[in-house]
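Please go over the structures that come below.
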Structure 1
Amino acid sequence: MSPSPSPQCVAVLGASHKPERYSNQAIRLLLEHGHRVVPVHPRLDMAEGLPVVPSLEAISEPVDTLTLYVGPERSATLVDAIVRLRPGRVIFNPGTENPTLEARLDAAGIPHERACTLVLLRTGQF
């Protein structure tokens, strides 16, 4: 795969070290496309050789894209942290849709889309 034209800082909320998980596949594909990846998970130390941060608050750099791999019940507890992070956009992968969070993102002027990070990367739409 060729790197994307402009590498982004991408936070993967719900990161996994298990290769069969979509969040892990996203980490690998994002790296292949030349993006800087910040995996986020409260109980994981490493994912695909990258250090995992325990929370959104632990991210110390601007985030271009936040891609969600947690269900709406989990993201409901993170609405304020996501808005404070002020990512350039939020991707709601299938199964992560959360109308309450989407409304808060709209109110904060943070773009979001319901899409699949893997498909966006593979089709050059990321």
Structure 2
Amino acid sequence: MRRFRCRVCRAARTVQPPGLRARLRYSLPVIALALMAWGLWLWPAVQVREQLSPWHKLGATDAERWPSLRRWARRAAALFGLPVATAPTARAQALRAVFLVRARGPTDRREAEQVTIGAAVR
């Protein structure tokens, strides 16, 4: 991400490609794809992590889970600019977010492509 300073007012501005957000280790398309695999395809968290995480060295407590999935599901409205709503479980929140993000993507693509493209559009 690049930072620029206005020559007139001296304000700093950060410019980034679509799909990236400050203080996130993963891009929004990857987060949306992870939520899709976990919420729609019902993959176990371990499998989602194995497929999408570039880090292969895990701590002892992370071998059987991926806490980021629940955190991303709870923050989906803020991450993707969606209407705020509650769901009974984190998987249900993830599923709702996936459907809303997928609706932004092109309809002539496979669902995984729709989600990743829709996540970058805001």
Structure 3
Amino acid sequence: MKSSAAMKTDAGPVAQAAVLSKAVTRAAERLGISRALLAKILGVSPATVTRLFAGNYMLDPSRKEWEFGLLFVRAFRSLDSIVGADETARQWLSSENLGLNGRPIDLIGQTEGLVRVVQYLDSSRGLV
């Protein structure tokens, strides 16, 4: 019998895509991210995001959307570990942040901004 760690790494590409796709949609819902903004974050069309939420589309590990999805979920998990409440996380996203020189919600729609927000949260999480 395989250990649970081995099972996680042995998961096939379809299972991994299903997990990340669901994690992205749940994170967006919990953070109050609009579907239009999520489409910008992932670099896909709004129609693709609609299919993603409906369960008719899964993120593709061979495309950039996969990396953006991973970063987005990483940002959510870091923020959740720091603030612990969805409402507080939504407030943080919408508030001006001097360390980021802008509102995180305005930054995450572009690659550089998403990476900066993830790095900021990761460094803040290290302090907790």
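What follows draws every value from the coordinates through simple rules; no lab data is involved. What you see is a predicted model; the values in this text were computed from it and never measured. Cβ atoms are built from the backbone, for glycine too; each structure is taken alone.
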State the single structure among 1, 2, 3 that was used to calculate helix-only ellipticity at 222 nm (-39500 (n - 2.57) for each DSSP H run of 4 or more, over all residues; to 500), giving -13000. 2
When Cα extents along the principal axes in Å is calculated, the result is 52, 38, 28; to which of the structures 1, 2, 3 does this value belong? 2
Using the calculated result 2.5 for distance in nm of label points 7 Å out along Cα→Cβ at positions 55 and 87, pick out the matching structure from 1, 2, 3. 2
